[in-house]
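Quick heads-up: structures coming right below.
What follows draws every value from the coordinates through simple rules; no lab data is involved. All values derive from a computational prediction rather than experimental measurement. Cβ atoms are built from the backbone, for glycine too; each structure is taken alone.
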Structure P
Amino acid sequence: MDLRIRDVTKTYSNGVEALRGVSLSISPGLYGLLGPNGAGKSSLMRTLATLQLPDTGSIHLGDIDVVAEPDRLRRTLGYLPQEFGVYPKASAIDLLDHFAVLKGVGGRAARKEVVETLLRQTNLWDVRKQKLGGFSGGMRQRFGVAVALLGSPKLMIVDEPTAGLDPGERVRFLNLLSELGETSVVFLSTHIVEDVSELCTRMAIIDRGQILLETDPTSAIDGLSGKIWRRVVSKSDLPALEQSHPVVSTKLLGGRTVAHVYADTRPGPDFEASAPDLEDVYFCTMAGHIGNGVREEAGVAP
C-alpha cells in the first residue's frame, strides 16, 4: 500500500507558504524526510495525519483518498508527533488500555492481548505498572509508539522521534522503527541526518516548503564520490576560505576546524579527498550543488 503525495500546497492565514507543490511516492518501509527547523516538515506531517487540509493537491494511501476520506485514513493511521502529552499518574498498561478502547479494539480479552503484545513489542512490559510521570524520554517515546500501533496501522507518521534521547535510548528506538518498517509505510521526519542514514532506504530533503532532492541514501552518497574535499583551517582563516571555495560544512574535530568543500577536482594542495556521507549530501543539497535546483525565497512555518 503506497503513499502518493501530489502537488500539495499549504499557506497559513498569516501568509506563510508552508508547503509548495510537494510531490512524493512512498512504498512500504522507512522513508526519511530531512530538513532544517522551519522547513515545512511538521506542516507536511500534520497534513498527512489529517490534522489540517492542504490548499491544493492530493494524497492517497492505496485506494484511500486522504483529503476526501480522513476518517477512513485515521482507521489505519499511527501518528507519533514531536510533542505529546500523557497522564503522569496513570500506569502504562492502564493508559494504553484506555487508548485501545478509544481506538475501538473490541472485547476485554482481545484488548488485553493487544495491550500486552504492544507493551512487549516496545520493551515496556516490565514497567507496565509504573506511572508514566516517572518514564525517561526514551520510554515515553516507546509508549507513544505503542499508542500509535493500536489498530495495526498501514501508515506510521513519526515526527522528530529521537530529539532529546540519550544514545542508548536512541538506538533502541531506531531498532523499533526498523521493525515497524517491515510491514507498514513509516514516514520519518527529522533534522538529524544520522537517523535517516541508519534507517531509511528512501529519503527526501525539504527546505522552505519545497522538495530539493528525492533519492535513496546510497545512490546520493555515491554521486558525491570524488567531489568532497577536506581541509583543517584555523578559525581566523575560515572566512577567507568561504570566500574562495564552496564550503558546504564545517565541524570541530579534536579542537580543530575541519571544512568540507564541494569541487569536481582537488581545489588546492592543502586539501585531501574525503569519503562522502549523508551529511555531505544534505549540506550540498542545501547549498544548491545537487538536487532539483528549485530554491525560491519564502518563509515557512514549522
Structure Q
Amino acid sequence: MKKFPKLKSKIILAPMHDTTNLAFRLMCKEYGAALVSTELLSANAIAKNNKAVLRLAVTDKSEKPNVIQLFSQNTSMLVKAAKRLEKDFDIIDFNIGCPSERIMQQGSGGALLRRKNKIKEIVKKVSSAIKIPFTVKMRVGFDRDNSLEIAKICEEQGASAITIHARTVLQGYSGHSDWEIIKKIKQNLKIPVIGNGDIWNGADAKKMLEETGCDYVMVGRAAIGNPFIFKAINHFLETGEVITQNKDERISDYFEYIKLAKKFKIFNLFDAKTKAQEFTKGFEGSSKFRKELNTAKSFGVIKKLLQEF
C-alpha cells in the first residue's frame, strides 16, 4: 500500500462530469481545495488511446497534488490505463459508486458494488501495478448498506484511502446521505476516510468532520459554478465566520475561468454558456439571464449579456 499524502486543508473537490476540467480545477485549487480530480474517465478508452478521452486527462503542475478518476470492470484495461497515467498524476482513484445508467450498463461504477470478488481483484492488481496511491470512491451499497465489507476489502487489497458517498446507488442524489455510515467505516479502517454527501457550506463540513471523525470532506454539487466555496469553507473551519461573494465577484470568477479555458485550449461555446448559467445561479435576475443566454450564438454575446446582468 502506498501512503496517501497529507493534504494542506480538509476540503477536496469531487470529480464531476462536464465540470471538473483543468480550468475549473485550477480555480478550485487557487481558492483552497486540498485535492482536485478529473471527471470520471473510461480506463478502457485511455488504454485504447482514445484521443478525446485523453484530452480530458490533460493536467498542469500547478494543480498538484492531483487525481485522475477511472471507471471500468476490466482489470487489465484498468492496469494498463493506470500505468500510463501514473507519471502525470499523484493519485489514481477508482469509482465503484457512480449511479449513471450508461456506466452501470457496462458493469462499471455502482454496478460493481454487487461484485465484491471483482472489486477485490481490481484493487489488488491495480494498486500493486503502480507506484502512486490507488484510492477508491464508493457509495454505501447498491440498494442496501454493505459498505463496511467493501471498504475493508479495498483496504486489505492495497487501497490508500476510501471516499464514501453516504447514499446507495439506487438513491442517486435523492433523500439524505447517512453520515453514520461514514463514522462506522472510519472507526473500522486504518487508511484515511473521505466523507462525501450533502456538504453545502462551512457549517456542513464542520459537522461532518466532528460527527464522523473522517479525515477529509469532499465537496461536489455545491462547488458547481462556485469555486469560491473552498475559501469559504476553509475560512469557516478556521474562524467560524461566514464569507460570501457578491454578483460582481462571481462574474469576475467566470471570466477568470474563461481565460484559463482559452489558455489550456479547452474553451468551447457550449461550455461557456453552461458555466455562465452556473456562475450566476442564485443571483437576482438569473432566470431572465438564462433565457437570454440560450439564444447566444457567440462568446461576444455572452460577454455583453453578463455585463448587462
From P, Q, which structure was mean count of other Cβ atoms within 10 Å over residues 7-14 = 14.9 calculated on? P
Structure from which 24 was derived, relative contact order in percent (Cα under 8 Å, 6 or more apart), options P, Q: P
As an exercise: helix-only ellipticity at 222 nm (-39500 (n - 2.57) for each DSSP H run of 4 or more, over all residues; to 500), calculated from one structure in P, Q, equals -9000. Which structure is it? P
One of P, Q was used to compute distance in nm of label points 7 Å out along Cα→Cβ at positions 231 and 255, and the answer was 2.4. Which one was it? P
Parent structure of the calculated result 34, given that percent of Cα pairs over 32 Å apart is the read-out and P, Q the choices: P
